[in-house]
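The numbers here are math on the coordinates, done by the rules we state, and not lab data. The shown structure was predicted, so the numbers you read here are calculated from the model rather than taken from an experiment. Cβ atoms are built from the backbone, for glycine too; each structure is taken alone.
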Structure 1
Amino acid sequence: MLQSKAVDLAEAADLLKVCMVEMCRLRNQFEDVKKEATDTAQKWSIRPEFEKKRLRTVKGHFGELCEDQRLEDPESLCRVTVYYRTLDIITTQLNFRFTGLHEVVSSCSVLEPISLQNLTDSELYGKASSFVEKYHNDVSETFTQEILSMRSALKGEISKVSSIKDLGNMLIIENHSISASFPEVCTAMLMFLTIPVTTASAERSFSTLKLVKNYLRSTMAQERVEGLALLSVEQGTAQRLNLSKVIDRYTEMKARKKEF
């Protein structure tokens, strides 16, 4: 879901919070996971047993701290070294890698419909001022007045939407005639909505390019590579094209006979 083109930063932050809660819950449910794994192993005719391996002994010296104490029970060893370790790595990476995403979502919370509905004028003005201070190179100080005016003018429409994406669609597309009255608010929404959650689309494009220009097509010219890569990346749109019209247009462009 995080790799979807339609997901925005606010939705991604909510998904990550749910994932974090689920990881913390699973850490205390080893027995339930073990029972599910045992049932699955029995269904697949696999012996549900923890393999016991011989532990390598390390000679200890007098007065040395026992730092290599090991668990002899294979189930406890699996729980500590595999189960807990995996979940701890996932939890740590979720906290570390998406810190910037949560900071952006927190700073842009002034644009959320629920904030526009519930905050007082002074609270909304304070959040808008913090937003302007952080993004002063992109948004001017008139943003604070514009967002207060927008809330007063479009209070009924704001109550019908639930996300910044829907709010931007309502303001910029559906009511584009009045969007010129709130240029800084539109700029802030476009900034938020154009920040990508992941680079999955770009990575898929590079993978497609690697498939298009393979060893047998090493002498292909740049223009043809770009055309084939575009057709492969946007294959959903390409499949809806009317090939007859495309062929007719191509023949008209390449026609060499001229009427005299």
Structure 2
Amino acid sequence: MKVPLAMTGLSVIVSGEIISGVYPEILSDLSAKEKCSFELSIVPRARLEMMFENGQADILIPATRTPRRDRLGFFVPLISNRAMLISVQEKTTPVRNFKDLLEQKDTKIAVVRGFDYGEKYQAFLKELQKRNRLRLEADPVSVARLLKSGAADYTLMAPSIFAGSVQIDERVTDLEDKLQYQPLQELTWGESGVYFSKKSLNAADLQVLQDIFERAANDGLIWKGFQRYYKKEFLKDSIRPRDTTR
């Protein structure tokens, strides 16, 4: 199975030729346990999305569930998560929703190209682009560097992804204790997990993969992986185990 990955905080860590983190570790465990081979590679997030859309990637992981992605693949939820508004502590103006952000006419917002937190998020980015207030970057560390330099005032991202990225890159580690997280009305809790390509996989493979990842989620393998890699404070407000009562 072709599984291109993008650097994603402590969820997907890249150090030279070594790929580690929550999801690579989970894929390695599943490969050994289920006799299913996953071919990992590293690409920018935007390219990863394009590869999945074109059928060049069998699996998209991790991925927040969105209507657009539902058209491209079959989804298995692994955790619940939400994005939040992130800034450095000096930003003291309270923000409750996208409208409040738009009213701060001099502020700029940086996000990772290819990250998707739903239709309201995408519509908000389009509005920011019209106003020349949006910075699109290749990865979370690039976003962190913009916040550190003052070239951007905020980002919209899952706190675990952003904080994890800051932790492991020495260029921005000094931001770790200065970050402020604010929930926004439009960024509600949603499902994050794995998509299997409708284009590249046959029905038999799809069923096998769905069964494998459902078992992993039900056995707590995914949540345990997050607990190993992330500090409790970063999990508390942005990640929790998936709803097993569905």
* Which entry (1, 2) yields the derived value -18000 for helix-only ellipticity at 222 nm (-39500 (n - 2.57) for each DSSP H run of 4 or more, over all residues; to 500) -> 1
* Structure fact -> Note: Rg and Dmax of the Cα atoms in Å at 17.6, 54, derived from one of structures 1, 2, originates from structure 2
* Looking at percent of Cα pairs over 17 Å apart, for residues 133-212 alone, point out which structure of 1, 2 has the largest value. => 2
* Which structure, out of 1, 2, was FRET efficiency 1/(1 + (r/R0)^6) of positions 37 and 197 (r between Cβ atoms, R0 = 30 Å, to 0.05) calculated from, if the result is 0.40? -> 1
* Structure fact -> Ranked by distance in nm of label points 7 Å out along Cα→Cβ at positions 53 and 117, the structure on top of 1, 2 with the greatest value is 1
* **Label whose coordinates, when relative contact order in percent (Cα under 8 Å, 6 or more apart) is calculated, return 32 (choices 1, 2)** => 2
